[in-house]
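A.B. asks: Following this line, the structures themselves.
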Structure 1
Amino acid sequence: MTKTLIKDTLRSIAANKLRFISVAIIVALGISFYVGINSASPAMKYEANEYFNRNNLMDV
């Protein structure tokens, strides 16, 4: 990238600090929500399978 584009981008971020921080926080929340949902699904399947095995409920 050219120096001019980098300077312009940094100036734009500096001029709109609050907006930039707000967008960064929203993106971070979205990413953490997505990661949490993706990691919870396999754990829930594993725990359900273990519960069925412990209580002999596989025929139900």
Structure 2
Amino acid sequence: MTWSQIIVQGAIFATLKDITELHREANNLIASESEKTRELIEKIHSSTMLVLGRMERKIS
């Protein structure tokens, strides 16, 4: 594995960690909001995780 691959993997991991934390915070903030809002946030989170997974597989 090259240094650039290691750096990119580290960035992907950090981004994934940040997104997961933001998802938790968003769920806490919208606890009183509608189900549609919650579903939208979950879809955005799922899509982002899917893209990050694909990026990680491509550089591995």
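A.B. asks: Identify the structure, out of 1, 2, from whose coordinates mean projected area of the Cα convex hull in nm² was calculated to give 3.9.
C.D. replies: Label of the originating structure: 2.
A.B. asks: Let me ask something else. Thinking only about distance in nm of label points 7 Å out along Cα→Cβ at positions 17 and 49, which of 1, 2 has the largest value?
C.D. replies: 1
No value in this document is a laboratory result; all are computed from the given coordinates. Since the structure is predicted, the reported quantities are computational estimates derived from the model, not experimental observations. Cβ atoms are built from the backbone, for glycine too; each structure is taken alone.
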